[in-house]
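Each value in this text was obtained by applying a stated rule to the coordinates, not by laboratory testing. Predicted model, so just to flag it, every value in this text is computed and none were measured. Cβ atoms are built from the backbone, for glycine too; each structure is taken alone.
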Structure I
Amino acid sequence: MSTAVAEITTHATTLEDHAAIVGQPEINEIRAIARSLAGKTVKMVNSTAVGGGVAEILSRLVPLMEQSGVPVRWEVMTGGDAFFSVTKAFHNALHGAAYDGPPNGSTSFWPPTRRICAALPSTITSW
């Protein structure tokens, strides 16, 4: 059986690269806010490491958060094509489209979801 989640590694960018765009005071504020998370690790969980908006955002956000002093773990769920056809249909329905998932969607959705949920608590130490 494959694992329910796989950790993703990213390539670092620098916060200082963004200072010319957002300003050094904002970079300083990010670092100050990050200090309030001392001792915590942020976990990001999504459905893909490449392609899609969330993966594109996280591939840039995770390194910046780590540079600000916030440890981050990015994990990707595994579930198979049938599982992801259901989650994609959920996503589209949440954005106003008609639900167009498979008629047996619950049988494709719930077993991987239970496996994923069972895998997550072992890596979550506090809320």
Structure II
Amino acid sequence: MHKSKIFLILSLSFIGGIFLASFTGKIVDAFFLFSALIFSLIILVVFYKNKAASLAAFLILFFILGIYLTDIRLEKLNHLELAGKNFSGTVTVIKEPVFSEKNQKLTVATSAGLKISVNANS
């Protein structure tokens, strides 16, 4: 099998993990991810000379990696404190505003150093 085809298969496996984790929410516990990781490492160690088994083990690893990384990023988004809330105070614009037809996007910083992205209607 060519290196490009192996790269394509592993990339699709990673993207499949991202797809599954982002559209279904929290699908599996950490225990199942860890057990699948151990299972794929066992396959890799036991059948290291068999190319198909090694590819299958890496396919599982990349799939798990996609699920795990997406889950971490989605957890960060769920725990935002200021998302959708009104606030008042003095801020400094730290990036140039991005204008569109209906709104503008600002990146501002508070005096405490907290960076906030603001979407304002024009």
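Computed quantities for the displayed model
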{"item": "Relative contact order in percent (Cα under 8 Å, 6 or more apart) - structure with the largest value, from I, II", "result": "I"}
{"item": "At a computed -16000 (helix-only ellipticity at 222 nm (-39500 (n - 2.57) for each DSSP H run of 4 or more, over all residues; to 500)), which of I, II", "result": "I"}
{"item": "Which of I, II yields 0.8 [distance in nm of label points 7 Å out along Cα→Cβ at positions 86 and 110, calculated]", "result": "I"}
{"item": "Answer label among I, II for the case where Rg and Dmax of the Cα atoms in Å, calculated from the coordinates, equals 17.6, 53", "result": "I"}
